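Below you'll find a set of structures to go through.
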Structure I
Amino acid sequence: MTPTPPLTLHWRDPLTGESRVQTAVYPLTIGRSPDNTIQLNSSFVSSHHLRIEDSDGQAWLQDLGSRNGTRLNGKLVGKTAVLLTTPSHIEI
């Protein structure tokens, strides 16, 4: 099994509007709760909003049942994991 290289995320802080770059390893989670890999303090973000993990050298995104949903390249993602391509645009 080929390991997936680390993921580089370019994101904007919802409180300050500041652009950030972060490298993360899998699996990673994004949400409001402090136990997430990336914590986003916004009322639009669920406590545990989404997860990105690797499988056989590919990165997969899964919405964790968030209230406001997750969009990947403009399309709403369901609870079934979807393949991430490079580059991918994720909206929360």
Structure II
Amino acid sequence: VACSKAHKAVTSACKSLISNISKSGGPRSICKLGCCISWSANATFQVRDLWSAADYCVSYCVDSKVSCEVWGVQLQGTAVDQCLSNRADGCT
């Protein structure tokens, strides 16, 4: 292990993230600028696997704001419901 003085994150935030991973299998959302992609169950996958359903939502729900759920999305062998909205949770 080597500690660095560059790119330091707040330790309490990292502890919270680590705690979430150990309890639930990890966070089930990714957010940027108030737009969140979330999914309904723990799954192991690459982030790029979220692209297709998210892009479909934006194309299908044509408006200046979007809230969408796609059922049965396959994330490397795990079927989940995937949401695109302004919240990080609640995708069931």
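FYI, it's all coordinate maths here, none of it is from the lab. Note that the coordinates shown come from a computational prediction; the quantities given were computed from them, not determined experimentally. Cβ atoms are built from the backbone, for glycine too; each structure is taken alone.
Side notes on the structure shown:
- Structure with the greatest value (metric distance in nm of label points 7 Å out along Cα→Cβ at positions 18 and 66, set I, II): II
- Parent structure of the calculated result 13.4, given that Kirkwood radius over Cα pairs in Å is the read-out and I, II the choices: I
- Which of I, II yields -8000 [helix-only ellipticity at 222 nm (-39500 (n - 2.57) for each DSSP H run of 4 or more, over all residues; to 500), calculated]: II
- If relative contact order in percent (Cα under 8 Å, 6 or more apart) is computed and equals 20, the structure in I, II: I
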